[in-house]
Structure I
Amino acid sequence: MSKKMDYAWPVTSENAIVYHYFLHKINNIRKLLWDKRIVIFGAGIRGCCLLKILEENGFQNIIFVDNNVEKQNNLIKHYDIVSFETACKEKNQVFLVSPEGAYKIYNQLNAAGFKENKDWFSFSVSAYDQYVEEYQRPLHDYLLVMGDCAFTHVALEDENFNSLGTMIKNKAGSECCKVLDMHGMGQQAYYHISRSLIERNEKPAIFLLLLMIETMAPKVPIMPRTQHPELISRLVQVSENPNPDFAAYADLTRERFERFQLEAFASFDNKVAEKNEKLYMQVNYLFRFRETAEGAIYLKKTIKMMNDHNIPVVLYVPPVNCWQGEKLFGADFRAAYETNFKKLFALLRRERLQYEVVDASYLLDLEDFAAPNTIDETCRYSGRKKIIKYLADVETLKPYLKTERG
């Protein structure tokens, strides 16, 4: 008999919106779940996140169901992954559908005679709705913050689940701050979105932009996870008289998303996983910086646009887990990391662009990161508190971050 494979994803962080929604939903149906056989539909990343929250709330009578036959008859930790047909035979079961927008699964459950909000519950939540709402919220003379998962994600072992983006907004006050953060976003998206805000006469007083060196890597602009075609299209749709370049970018994200579908470094074999982590770091941190990279081109365009409108730019470089980098690459990791930034800033200086750099690369201790054995820039609450304090000491940002407002 062959050994069962463990398909448990090493989930150490999650978008704060997803985490809060999962926890709120579980609390709402807690009484119904307590004496049920809980069947998590979807043996993937979100399913593993949902499992962790269920376990933390005392639930153990759990199995997984997945339509992928390769996962069936295997495990997530010690929980079985079964076929839908097998799950249907369970007694007193309730299905929790973890994937986002899983309409085929909803139809599958309905066709089998299961009733929504009785026999099955959707745990679908999209961060896009909140992003669009924030984008549309009218503000003037405010702090505009843009970035990716360094602003959106929290560690699942945290004692506080406010993301860095939320903490900045609370510090500044919602009436003085707009935070547009989305995992995986890159420089071209930041350019078009911030340009759209300015063109609708919504001029920020200060622009705080996340700057991660991996956004300058050649492969990043074409990766599926950086595209967000649905979100970009929605932003174009809710914009009055959107710039043709913005609309063209929406089309480009859709084309890239559909063309490049292979992008996985995950593995459920420990030896392969370590090899993939090393490959991930090579591709994202040890690449050779090129001035013609899309990330560099659009960073220049964004800063120049802000300079032309007399909007001060603060480039925030987030903490990097140099311990993991040096564990795998020795001194080469830090040397490559710093060299790429030196080349990038040399380029920006030659263009005579005006900006301020807030470099938090080495601000945190190892225990401040969500996962000490990965390069993931997501940090724990202890790290986020250090970052907030660090940002609040920057003279340009002090008028917004000097006192807690929320």
Structure II
Amino acid sequence: MQNFTFHNPTRILFGAGRIADLPRELPAGARVLITYGGGSVVKTGTLDEVKTTLKDFAVVEFGGIEPNPTYETLMQAVELARREKIDFLLAVGGGSVIDGTKFIAAAIPFEGDPWTILSERAPVRAAVPFGSVLTLPATGSEMNNGAVVTRRATQDKLAFANRLLFPVFSVLDPTKTYTLPARQVANGVVDAFVHIAEQYLTYPADAKVQDRFAEGLLLTLIEEGPKALKDPDNYEVRANLMWTATLALNGLIGAGVPQDWATHMLGHELTVLHGLDHAQTLAVVLPAMLQERRVEKREKLLQYAARVWGLTDGDEEARIDAAIARTRDFFESLGVPTRLSGYGIGADAVPALVAQLERHGMTALGERREIGLDVSRRVFELAT
């Protein structure tokens, strides 16, 4: 296990009814900008519940943040926040809203072009504090300091992170997930699963705690994901899924271990060029990535096969094949296709996807930085 420092300052308010605790979490006299997405929090009444709880605060609203938040939309929120002298942000929604709010928080006090935070990794030296009310467990953005933003005009989808962009607090009320469409529930399970895989399916690092923790989270998703689709109002199931998605990417299972993230980088280009949901891209790329890199990931794939899927008998290559097949079958069982053809995308799309990776400098990916464009091309081809 490598040396590491683990720091996560986000306070978690977990359980039914925790929105009522919001006034105690916000600074007295704060001018609050509530950010949200396409309107589901309006239809379900969650937004009204939040606003009622904050009746003693000055509150401004900004809605319309997309499932893949765009720079163009987020800059409108930045302008509004500057105009209204906002000093606290509250994201109400899923990972995209929280990601977008992180960018808003960094961009409000930023001097210069805020896009350079993503395009040139310009340093973020100040950020407006923010919290979140999570309604869609998937990305872990409610307890980490990273985000992904798309610039529609240039077809760029870029990630950034900064120590100033941890949420001050996040409210995790499992009852707020009851009304999610099945597609979003399934996407959330896949998203969390692949987050864990990116930190686990690399190479052995004698990190027994992180390995067992990651395996436990994967087993929980395999057990509880299908139940959430069959029994949407089961509080215990929803609570376990929500907490698993948070723990999948709050930094803990990745502390002191090698991390991959190549699947995410390839997936980003599928979203930008073809409009697939983020989780859909991960379901497509991960099985192909594991197949292409089965030699480099051999030891961890065998461990994954044994500990997660119970595959311990027979030839080692056959066990690896079976583990990859079980992964694909699990995603498919949730209703998430795992091949590009399932989304109407053919092999003719591969050159443009590879060109996008090259344009974004994604030419040395993976836990050992050895995935070049040739390997990425083969992964996309396997995924068709």
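Laboratory data are not the source of any read-out in this text; all were calculated from the coordinates shown. Keep in mind that what you see is a predicted model, and the values were worked out from it rather than measured. Cβ atoms are built from the backbone, for glycine too; each structure is taken alone.
Observations on the structure shown:
- Identity of the structure behind 0.35 (criterion: FRET efficiency 1/(1 + (r/R0)^6) of positions 76 and 148 (r between Cβ atoms, R0 = 25 Å, to 0.05), calculated), options I, II: I
- Which of I, II yields 2.6 [distance in nm of label points 7 Å out along Cα→Cβ at positions 188 and 300, calculated]: II
- Structures I, II were shown, and distance in nm of label points 7 Å out along Cα→Cβ at positions 68 and 292 at 3.7 was computed from I.
- Of the structures I, II, the one that 10 was derived from, the read-out being percent of Cα pairs over 41 Å apart: II
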